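Alright, structures below, take your time with them.
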Structure I
Amino acid sequence: MDMLVGISACVYGEKVRFDGGHKQNRFVVDELAKYVKLKPVCPEIGIGMTIPRPVIRLLQISETDERLVDSKDQTIDYTEKMKKFAQQQINQFGDLRGYVVCAKSPTCGMERVKLYIPNGNTVPGGSVGTYTKELMEKMPWLPIEEDGRLQDPVLRENFVFRIFALDDFYRSVRDNLSYDAFVKFHSRYKLVLMAHSPKAYKEMGPLVANIKEWDLEAFYYEYRQRFMDAIKERASRKNKTNVLMHLQGYFKRSLTKDQKKELADIILSYKEGNQPILVPLTMIKHYLREYPDPYLQLQTFIDPYPEDLKLRYGL
């Protein structure tokens, strides 16, 4: 089964922007696409607009009503067409693992999209594109990220990790729905949760422990949302240092005094920002090969995605 990831068609490289251009993202198209199946969608083309086409914008009618309109003639309103198209796409997606959207677009932007008021001024903070807002409301667990934000190594790593984690969840749990499948999945992600959200780590342990008090399908939806919300939080250097020290503790009876000091020094160097996380993790993986531990070998934190994506180089 392919890992299906939606993508704004212009970010994919199709010349579908209002001016006939594109905004291809090389990382997504050249690197991520080795592991996922990209599904390009242009909402504007989807509702019948042309290339080139008039510029459209978001217009705030009231605090609860935003419209997608022609920038020169505000009586030309595309809002309902766009919402209907978004719902049609959502119904077709099904197994979507993530979505890369075009920044600043009045249809696809994820945040800070220019939001106008009738006199031509803009609202501070902006809004969310009409199409993406529907995605976020109907699929709140879905990893969504903007093309521009993927230039940030921390945001890029977090987004890609969430794609792989959601895929793992579907393969491990949804396709084999059972209490045991949830317990095994959660066990593999304990260190991940510790790194991303200590609060969720503490709350989700008792949740899983009491799983048999739940209807299995209801638990599936509850767990999916809470898990995806937790890993959306960025794993801080402090939290990851705690995880590394936790990993270190598993080798205390196996390593020599000098080896323990070397590993502790490398973890401290990472904590102080002098080393990327790859350095202590490489040493931990070396010791894990020498002194296998069944629990650690199953921990997703150690190898969360293909190494050649090079996502941890800048972390």
Structure II
Amino acid sequence: SGQIKPSPQWYRDEPAFEESHRRGEILVAAVLHAFVSAWRHRLLGMGAESASLDGGKTLDRERVVEEGATLAATLLTTAIRALDYAPTVDLKFGDYLSAVLTGDREVRPDDKKYDLRQRLREAFASYGIPPGDVAGTDGTWPHAPESLRYSGVHLASLQHDPDEVFRFLWDNHGDLGLNEDAYTRVLSVRPCLRVDPDDGFTLHETVAQYVQIRRLRADELKRVNVRRPDGMSPDTEVTLYGGAALVFDEFGRLKYHVGKSVGGEDQSEQLQQRWESGEFETDRRRIRRFAALHLRRAAGATARKEEW
């Protein structure tokens, strides 16, 4: 992955990178390039000069390796932590970048040592990956609205009880953009203790994740502002998926609500991709095979001739 040179063309135009594992290499390459850039930034900050410059200060090899290992551990933890700040469905590279930047800013507000967030933004941009659609100018997620209601919310329960989180969601479904007609389920509730590797600063958070599922016929998609793909039959059964991560602070106030709605433009794009990938064609073939099986049975066909 580290040998994939930065270029938006890998991500957008190369057919080989349509395959899932191959496309994942783009994400790995961007992170690796950010790592090397941040490592170099750290060494230059310690007084090392480029090898091409005469008279530059050199550093002890063990110190260079130590700095690289420390940065690698920090970046690995940051990359894993990002999943707590990412949507629960339809996760895109840009969403992941914003999740990485947001989580790192929360734990390491002072980024002077590595300038890691800037290096990540630059590396991802070199592969044609911008931050998430609703991210701010620095690529991080916006904070949750201040108009949320917390009356009746119990902090102790909010840190471990899915029912308490569900109650909070339903009390604020309008401000959070939840669909009232969709099936809603809280998947997990986890208290987290995060530690800044640079100065030992601790951060207490609670992360909850939920999904929403809405089943409609294709001719009903306009109810949720979703476009029906060209060629899709009006009576096609469509399942839309939404959901989000909720990040609460130590006092039970919502800091971030990061997710995707079951309606809107994002769902239109996702549904179009699902249609083009043949997902619904597979369903139709399965239905036709099932119908053909019963037809053969009704016509007296033997089991030996029945196939799937």
Structure III
Amino acid sequence: MTTPQAVLSPLTESAVFLTLTMNPGGEAAVRDLLPDLSGMVRSVAFPLPDERLACVAGFGSQAWDRLFTGPRPAGLHPFRELTGSRHHAPATPGDVFLHIRATRHYSCFELARRVVNRLGDAVSVYDATTGFRYFDRRDLLGYVDGTENPAGAAAARAALISDGPFEGGSFLIVQKYLHDLAKWTAMPVEERDRSVGRHLADDVEIPDARKAPDSHVARTTIEDPDGTEHKILRDNMPFGSIARGEYGTYFCGYAADPAVTEKMLQRMFVADPPDLLLDVSTAVTGSLFFVPTADFLDDPPLRQD
């Protein structure tokens, strides 16, 4: 029986999304960190038993081959950029990804600081984004995010591989989206509802008969011909910088099969017409990682230099 990482941990009030690239010769330092990562989490969380501090570590396609021996996750590949008639989803660097979350920001900050300090010159920080809970789990566009997230056993089925050599692992796709809030708030509420596919006031989904086929909800609903719906587990969070005038959503999607998330993105960016929400939301990063089990991190099959 394998022990997954904290993929299924409840949503919290704060998160740090940390994307690292490995510098030449940095593999040994990253390898040495992995068995100690769970202990570092416990060390930061020890004085704060209600903090719910958790950390999930994922690895990019090229990093996997540099770090580990043995079998390779079949679905692990570099993020595939998407270019549609009007919108673009870029592929950006990322070797190691840490999804750190907790009740309070200072716990996330402290763990991220210790990890980066431990790795030193072995890595470079490509991106570090602080996510926060916004009102009643709404994004900065004003809509509740994650309404359709599966729960319990359904969440495990959606997010975790159920069998094979990587049972308990997960595929993670992350993207940063920047929102044009001035354009968005100038739109009538009815037009915003149409773009999202839900009502702002009560978070109720617009019925299929009236829902725009290019609404965000419609574009990200993946169904088989027999009507079977395929879910992912979203841990999205708002982020922002008043000084830079940047306001956005950090998309963090776990899936047992990356093809489900990739199909959602294909329908958003490449379908004709594309997702209406992309008229005010621009993707600026995109990476795919494999999240192995906690057992794997504790005793990884390390490649020797």
Self-check item: Structure responsible for 15.5, with mean count of other Cβ atoms within 10 Å over residues 118-125 calculated and labels I, II, III on offer
Solution: III
Exercise. Can you spot which of I, II, III the value 2.3 was calculated from, given it is distance in nm of label points 7 Å out along Cα→Cβ at positions 14 and 174?
Key: I
Self-check item: Read-out Cα extents along the principal axes in Å, computed value 90, 53, 35, structure in I, II, III
Solution: II
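The numbers here are math on the coordinates, done by the rules we state, and not lab data. Just so it is clear, the model here is predicted, and its values are computed rather than measured. Cβ atoms are built from the backbone, for glycine too; each structure is taken alone.
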